[in-house]
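Enquirer: Dropping the structures in below, format is structure tokens.
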Structure I
Amino acid sequence: MGILNTQKHIVPCPHCGEDMLDHMKSCPHCKKEVTFAWSREPRSQNKIKATRKYLYVVSAVVIVIFLVLKFFN
């Protein structure tokens, strides 16, 4: 199963044409650095903080709703 799953992630190196996995930052054959158009950029700290804050608020609202429903039932 592991080998079959990786087949869809194999792409040719833009420099040497050898097969490599799409998440690699450098080719294991020619050792050149590669970047793909679909590569995900790291998130900024502000984006991480905003996401955490959003998740905390949503979690708090869900807990409050659960407690209110539990109390009135």
Structure II
Amino acid sequence: MANPDDRRDNVEKLQKHIADTQDNLRHAEMKLRAHEHEMSDRDKADIEAKNERRRNSIEGFRQEIKDENEQTNRRE
């Protein structure tokens, strides 16, 4: 039997994902600034591409939070 869809803590989990992803983004940017002169162009491009994916993920998480809030409001 499938587990019921318990969404009560989804927003909390999504907020944690956002915080963790923002932290990873900041650390990668700090590393890039601190060691840019030591890195190859490919390594710099890889970090920049990964950070762009992180920014996109953060926006996706924010949209999911908005969707969750709309669903909650519809149920009430």
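The numbers here are math on the coordinates, done by the rules we state, and not lab data. A quick note: this is a predicted structure, and the numbers were derived from the prediction, not measured. Cβ atoms are built from the backbone, for glycine too; each structure is taken alone.
Enquirer: Starting from the value 15: which structure in I, II was relative contact order in percent (Cα under 8 Å, 6 or more apart) calculated from? The partial results should precede the final answer.
Expert: Values: I: 15; II: 50.
The read-out was computed on structure I.
Enquirer: Upon calculation of distance in nm of label points 7 Å out along Cα→Cβ at positions 24 and 56 from the atomic coordinates, which of the structures I, II produces 4.1? Present the calculation step by step, with values, prior to reporting the outcome.
Expert: On the way: I: 4.1; II: 1.4.
Here the read-out was taken from I.
Enquirer: Could I ask something else about it? helix-only ellipticity at 222 nm (-39500 (n - 2.57) for each DSSP H run of 4 or more, over all residues; to 500) computed as -15000: which structure among I, II?
Expert: Details: I: -15000; II: -29000.
It must be structure I, since only it matches.
Enquirer: Using FRET efficiency 1/(1 + (r/R0)^6) of positions 16 and 64 (r between Cβ atoms, R0 = 30 Å, to 0.05) as the calculated read-out, with 1.00 as its value, let me know the right label among I, II. Don't jump to the answer; show the numbers that get you there.
Expert: Details: I: 0.00; II: 1.00.
Attributed to the structure labelled II.
Enquirer: I, II: which one has volume of the Cα convex hull per residue in Å³, as calculated, at 102? All intermediate terms of the calculation are to be shown ahead of the outcome.
Expert: Numbers: I: 149; II: 102.
Label of the originating structure: II.
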